[in-house]
Structure P
């Protein structure tokens, strides 16, 4: 079997329109581009989410959840990007959060893709809108990038993104391979 097609368009402005939303309950969407079972996807999501959820007292929002339409086996990474753009990221039935902004249920500017059965060997890929681009060109501000990360680094990396302690670009420098 040939390796998955991991090419992406250079930019994706559709993922950059979420500045006026409350991200505090948003989860990273998990997709796959390999053949795998529903149970395996739930297991991967639970593993990625375990430390975070335990730290929340086993209640509240999840750090990672399987996307509603997650299975892109034998398709391109660009197909997953298109699905993430179409994913309704605003929480159902919640027009505004306590902060007065619409509440997001899905992290809009980044998502995770399973690319290999061994998730710790180039099996977890973070795709994101690069938020550190210093260019006046609007398309450049929505530049898409990606990197593989190790399962053991997932909780620290993803939670630091949620808490705005790190950017995706900086996380790529620290955790990417």
Structure Q
């Protein structure tokens, strides 16, 4: 039987990464049709003091990788930072999806109910895997996926609610 952490996160992360890939493809098509440089979209922000689209994708994928590393009780290793191109972001998404496909819940070093320390920002929290997934990993992941969606909408990409939800409903 799979752990609650596995049940909560793997499908959610997989669907969210597929959503990111799908909306990036729509944005790329939009940019091509409107003769907008892709860099303009990659560097777009909702507001000046917020991080750009590329950061949202990077952070969503890093959230997944860190969650999987913490479940395995190993130090999270960030993926190599992208060069800032669309192709780099697609590769990052593909690598992270491949990482999710290989997950074996039997290999989680941290068992249900066992606590571990999770450094998040400048704080360190004691979590069980279940708490970590529902209190931080999944909300943080959703935040960055939705922010990427919102940035692209603000830039004029024709995305609708189903562009976001369809992968989650599959």
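Bear in mind these aren't lab numbers, they're just calculated from the coordinates by the rules spelled out. These numbers come from a predicted model, not from an experiment. Cβ atoms are built from the backbone, for glycine too; each structure is taken alone.
Data for the structure
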{"read-out": "For mean count of other Cβ atoms within 10 Å over residues 23-30 computed as 18.0, the structure of P, Q it came from", "value": "Q"}
{"read-out": "With helix-only ellipticity at 222 nm (-39500 (n - 2.57) for each DSSP H run of 4 or more, over all residues; to 500) derived as -19500, matching label from P, Q", "value": "Q"}
{"read-out": "Computed -0.23, -1.26 for log10 I(q)/I(0) by the Debye sum over Cα atoms at q = 0.08, 0.18 Å⁻¹ - originating structure among P, Q", "value": "P"}
{"read-out": "Winner on relative contact order in percent (Cα under 8 Å, 6 or more apart) once structures P, Q are ranked, highest first", "value": "Q"}
{"read-out": "For 0.65 (FRET efficiency 1/(1 + (r/R0)^6) of positions 15 and 55 (r between Cβ atoms, R0 = 30 Å, to 0.05), calculated) the corresponding structure among P, Q", "value": "P"}
{"read-out": "If mean count of other Cβ atoms within 10 Å over residues 63-70 is computed and equals 22.1, the structure in P, Q", "value": "Q"}
{"read-out": "Ranking P, Q by mean count of other Cβ atoms within 10 Å over residues 47-54, the structure that comes out highest", "value": "P"}
